[in-house]
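Bear in mind these aren't lab numbers, they're just calculated from the coordinates by the rules spelled out. Being a predicted model, the structure only gives us computed values, none of them experimental. Cβ atoms are built from the backbone, for glycine too; each structure is taken alone.
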Structure 1
Amino acid sequence: MTKSIWGNTIVKNEGRYIYFAISSVIDFLDKMLVWDTGSKDDTVAIIKYLEKKYPKKIIFKQIGEVNPKELTKTRQKMLNQTESDWFMIVDGDEVWWRKSIKKTVNVIEERGNDLYAIVHPVKNLIGDIYHFQEESAGKYHILGRKGHLNIRAINRNIPGLHIKNTYPLEGFYDKSGKLIQEIDEKLMFINEPLMHFTHLNRSSKGKSKKIKYELGIPFPRDFIYPEVLYLNLPKIVISPWTKRSMNYLLRATIETPFKKIKRNIK
């Protein structure tokens with residue numbers, strides 16, 4: 001029996017990458033709930049463009065600004081409205097390779113009744129699209145692994161599934177109060193990554209507070225990026241192929257050694 005899969009997307013000022021994030025998964029989902037929390041850049045216009053392109057899949061809502069505590073409640077409301085067997089958390093700054101999302105869907109089909117969630121590695125960009133952060137900078141501990149990891153596919157039928165704690169520390173819990181990512185026997189690691197833009201400037205207007213200054217590791221010249229990044233873009237979407245500035249490079253050169261020392265101490 002085919003498992004239904006919905007997307008859960010809550011965004012604010014993700015104008016640079018929301019087009020790619022949604023486009024990278026939309027073909028593999030039955031429906032996407034996309035809620036905007038007060039964007040002031042091009043995010044809403046881009047989502048409305050995609051809503052017209054996929055009218056039977058994307059359900060868009062503008063709910064206005066929310067504080068960190070209200071964001072957790074908003075995620076719970078979205079979860080309550082999700083009527084699928086499984087759901088994908090689709091952040092506006094994460095882009096999937098087709099191989100990664102296909103593998104995820106196949107695992108859900110084959111083992112969806114037994115698993116609670118699926119764990120993926122993450123390519124965490126730093127500085128620009130041409131550099132990524134070293135694995136030692138990753139802070140997540142899941143299934144005995146440490147590094148850049150994420151849970152983005154979750155079984156909607158987990159008994160008592162709910163969200164608690166305040167953003168950015170919110171998490172998914174079962175009816176006994178156990179954090180889903182700590183129930184090892186119900187998790188599966190898939191060694192197929194997604195690409196994370198969180199430390200780059202994610203808004204088409206203004207500057208993100210999450211930008212980090214590090215030199216990073218350059219991708220090899222023959223590296224193949226997620227397929228949607230090579231699409232012909234509508235005029236409203238900014239090209240992702242921009243290089244870090246000289247000012248960024250100078251600051252990153254100064255800060256990188258100190259950050260590496262700090263990580264080694266920890």
Structure 2
Amino acid sequence: MKLLIVPARTGVQWFKSGMRTFFRQPLALSVLFLLFLGLISVLSIIPYVGNILALGILPGATLGLMAATRDTDQGRFPMPAVLLSAFRVGRSRIQSMAILGLLYALSFLLVLAISATIDGGAFAHMYLFGGELSAETALDPHFELAVLVAMGLYVPLSLLFWHAPALVHWHNVTPVKSLFFSFMACYRNFAAFTVYNLAWMGAFIGVGLVVTVLVSLIGDPEAVTGVLFPIALVMAAMYFTSIDFSFRACFANDDGPL
């Protein structure tokens with residue numbers, strides 16, 4: 001397996017491939033994405049440790065959505081069981097995926113811990129244990145800075161784990177090596193990933209503006225939220241459908257691309 005360097009315009013191809021594949025099975029992929037969210041949400045409500053468990057399962061669950069994309073792209077119907085793809089293989093790979101999930105959870109907690117040094121832990125506590133966000137807290141400059149720092153630190157964290165689940169599951173790469181290869185693939189193809197994410201950002205903003213204007217013309221502003229929420233879920237499902245194409249473009253076997 002080797003790393004491929006792709007031109008910036010390839011990011012647009014990932015964007016288009018994700019949308020095209022989604023519309024082959026829009027209902028099935030939307031339902032799978034809702035099941036993905038439901039799994040994360042159910043784990044999150046477990047007292048004290050719920051959000052940590054949800055973080056730990058996220059790499060494996062994301063791999064399930066990538067597997068669903070491959071099924072759809074290859075003409076197969078993505079069944080719900082595909083979400084458990086990461087946990088239906090040999091014991092060694094299941095253990096590797098569990099280790100990867102643990103590393104992700106610990107890394108995210110480290111990000112929250114760093115943010116806690118700025119606002120005394122207000123943002124970290126709210127993320128992990130919930131609670132109402134008061135106007136006073138939201139306007140606190142320390143809280144705002146903590147949120148910005150957490151978001152900034154999450155960017156390199158996401159690069160580390162972007163390709164890691166697929167490398168562990170499909171290519172039996174060890175968890176630590178998968179993080180290194182994932183980061184290097186994103187770093188060396190930074191221009192393509194920038195274009196890719198800008199394309200999706202533009203799509204989200206454009207669809208949101210169109211829906212807002214159309215609903216506003218009807219004269220019922222409260223309907224905006226009701227219409228935007230399901231559309232945002234569908235758009236998010238499309239985004240996750242496109243992730244596998246970025247992975248396949250960045251790595252190749254000796255006999256060609258993945």
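Brief remarks follow.
- Winner on FRET efficiency 1/(1 + (r/R0)^6) of positions 155 and 227 (r between Cβ atoms, R0 = 30 Å, to 0.05) once structures 1, 2 are ranked, highest first: 1
- Among candidates 1, 2, the computation of helix-only ellipticity at 222 nm (-39500 (n - 2.57) for each DSSP H run of 4 or more, over all residues; to 500) that gave -26000 used structure 2.
- When relative contact order in percent (Cα under 8 Å, 6 or more apart) is computed for each of 1, 2, the largest belongs to: 2
- Largest in distance in nm of label points 7 Å out along Cα→Cβ at positions 75 and 123 among the labelled structures 1, 2 is structure 2.
- When Cα Rg over 2.2 N^0.38 Å, for residues 3-138 alone is computed for each of 1, 2, the one that comes out at 1.28 is 2.
- Read-out Cα Rg over 2.2 N^0.38 Å, computed value 0.99, structure in 1, 2: 1
- With distance in nm of label points 7 Å out along Cα→Cβ at positions 171 and 243 derived as 1.7, matching label from 1, 2: 2
- Given 0.95 for FRET efficiency 1/(1 + (r/R0)^6) of positions 91 and 211 (r between Cβ atoms, R0 = 25 Å, to 0.05), calculated: source structure among 1, 2: 1
- The greatest value of distance in nm of label points 7 Å out along Cα→Cβ at positions 11 and 187 among structures 1, 2 is that of 1.
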